[in-house]
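Structures follow.
Coordinate-derived values only; no laboratory data. Keep in mind that what you see is a predicted model, and the values were worked out from it rather than measured. Cβ atoms are built from the backbone, for glycine too; each structure is taken alone.
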Structure P
Amino acid sequence: MHDDNEKLRCAALGRLDAVRDQLVGLSHRIHAHPELGFGEARACAWLTELLSDAGMAVQTGICELPTAFVARCGGGPLHVAICAEYDALPGIGHACGHNLIAAMAAGAGMAVAGLADDLGLTVSIIGTPAEEVGDASGKILLLERGAFDGIHAAMMVHPSPVDAVAPKALAASAFSVRYTGRDSHASAFPELGINALDALTVAQVALGLIRQHIPPAARFHGIVTQGGDAPNIVPAHTEARYIVRAETLAGLADVREKVLRCFQAGALATGASLEIVGGSKPYAELHHDAQLAAAYRRNAQSLGRVFPDVEEMLNKAAGSTDMGNVSLKLPSIHPFIGIDSLPAVNHQPGFAACCVRPAADRAVYDGAAAMALTLIDAATDSRMRERLLVARS
């Protein structure tokens, strides 16, 4: 049995070796043409073309999302999904490395495409758009609309400055804040105006004061997206975009309520009206399946990856992902793969630059290989296989 397993692993790595250049090319192409959430038409087309050419059955526009897709191989009873992300950030492009995530997901699928039936596997590469939007994102909508029904486990790999097998991710809620007041001449008739920008200023002061009274892991942060039209006009309309984070969805609800009261204070103080838009479909905290995570670690280490002792640092520097919502529904992993970017970190222009350098190209291969080998482990380890099948039966 050990010999058979080793043959399968060698076959998967051989298939991956054969398409390495295609995967790196895909990563660079997506990086050079960044697209924002739900508008990733080119990235989606490039991915589905590559996977279709590899013999996978591809369906595009799934769940009424034009830039979502599923590519499937095998027909075995154990069904595992590999999530591909490919949206970029406004202004700084692929500064979170989703070009790498897309290429790694495609590579893992291509590595096992010809082996899936022998392994008793069904493998779905699910194209999940708009991870960066922070609310009602691709994976959340795909979960609601049935894209993950019948799937026993899910995985993806995310680029980072360093490798980590089980990084922390916070629950998060993103929403827009809109104040409406009354414009007027700011010098001649200011008393006739209702200053919507003052409402936002009051709210921001209140937010600064309540930071002392939220849990240490909680966060809130935002930007002003509309602040008025001219300094001699009392602003009648202002808008901001905010994100609130906490360790769990339950904790998020409490922190979000405190934050919303700060925005209500701005409206009360100025007489402006307040509208909160969005935030009803938050990101959940991330749960890693311990057995799958251990298999990924072993496989990544066999490829030469090193996991430094930085879990505590990464836990303090936690972001958020809609993979958390997937992880609440089925066993999942979301490890980090290092691209030697330091001192640049995620969401910095320097990190975007690192996402097409040789260390990132190596990560495309290593991340795809580690996932493919973990798929083989899930299929051939009788205890893990049975647990995954029973957990979703």
Structure Q
Amino acid sequence: MRLIQNPERNFTRPSHLLPTIVFAQFAGTSLWFAVNAVLPALQQQFPDVQHFLPTMTAAVQLGFVAGTLVYAWLSVADRFSPVRVFVLSGVVAAGANLLILTLAHSLAGLVAVRFAVGFFLAGVYPVGMKICSDWYEHGLGKALGYLVGALVLGTAFPHLLNVLSVDMDWRWVIGGTSALALAGAALLGILVQDGPFRRPSGGFNPRVLGLVFRQPLYRTFAFGYFGHMWEVYTFWAFAPVLVGLYNRLTGNALDVSVWSFCFIAVGAVGCALGGELSLRWGSARTAFWALAISVCCCLLSPFISFFPRGIFLVFMSVWGATVVADSPQFSALVAQNAIPEYRATAITIVNSIGFLITIPSLYVMQWVVSHLSAPGGFALLALGGVFGLGSIWQAVWKKALYHHSSLD
């Protein structure tokens, strides 16, 4: 136990707290890309459907956007226990994911189920960050680094599960991810309580969505997060495509599932390292440099056909590590600069807008890949990063802001 000094009271932060939240977040978010990992098997049911990959991914994203709007509008995690909200949402999302087993032959059913999974993940991902922010008044950037790292591993996990169950039916992947999500929700409900820094909500306030954006620094870092979101989920969704494209252009035979898992999962390392660096640099500076490196990777991606195998693997690993390393730092900055009574709502609405941005990015990339059959189009992902860098430039380099406690 670590004793935390508080002007109002002393309390102990359980040593199992962060590992439990991290595991629960990993388990819940494994549902996100469960279908993407078994996409070839499912797509055999719909040979005439174009853009199957972005459609399945966008269904989850749209569900998440709708869910976050509802959770934010009703201030669910501010009005009710965030731990209970997380547990209930995780259980329902896991149940919805299992419905794929009975609706695999219906495209409309698949889209509806994936939408439902995304909707209830709105009570898992942002609410997990809210639970962390209620326990960590200081060092939130580091804590969220590990928490978002869990999201990354959860996103990558279905690809690994698909590799491990290579001789099994695809249904094992769906069942396995649902079981994992249920286990994570149960563990969180048993071992974690609401944090001591939780502020009572003012109740339902339909004006809160406008109120949160009146905070200048909150708005600055929210825009930085929006730029980051144009890139990250499209990179994850198309990582298998990029590996396959490299194989075709160079004659290599890299295992698509194995390396897709590696290039996504290495983002967990990037998040953890970014969290540690934030203690020295501050969250704003850490987010800026991670975003800058990932933008450089976007701009270099058209030249992957000239990369030897080893260089390609290093390049993709660096890209995978930095493409998400800024996310927990932006989330920490958003949380720290939000109205305290509506912190969960402020986090959730930023997530909602950010995930809405991923949908046009997914379809733009699908169109580019379909028409160009070359890696050049991946440079378009840099557009979001450039916007994000421009948004936070002043906050990073203006000394008065950089040393402000809200940027720690």
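The value -14000 for helix-only ellipticity at 222 nm (-39500 (n - 2.57) for each DSSP H run of 4 or more, over all residues; to 500) was derived from one model only; which of P, Q is it?
Attributed to the structure labelled P.
Starting from the value 35: which structure in P, Q was percent of Cα pairs over 33 Å apart calculated from?
P
Supply the structure label, taken from P, Q, corresponding to mean projected area of the Cα convex hull in nm², for residues 148-267 alone with the calculated value 11.7.
The value was obtained from structure Q.
I have 2.7 for distance in nm of label points 7 Å out along Cα→Cβ at positions 132 and 364, calculated from one of the structures P, Q. Which structure is it?
Corresponding structure: Q.
To which of P, Q does the computed value 0.70 (FRET efficiency 1/(1 + (r/R0)^6) of positions 212 and 260 (r between Cβ atoms, R0 = 41 Å, to 0.05)) belong?
Structure of origin is Q.
For structures P, Q, which has the highest computed value of mean count of other Cβ atoms within 10 Å over residues 116-123?
Details: P: 19.6; Q: 26.2.
The structure with the largest value is Q.
Given a value of 2.7 for distance in nm of label points 7 Å out along Cα→Cβ at positions 20 and 228, calculated from one of P, Q, which structure does it belong to?
Q
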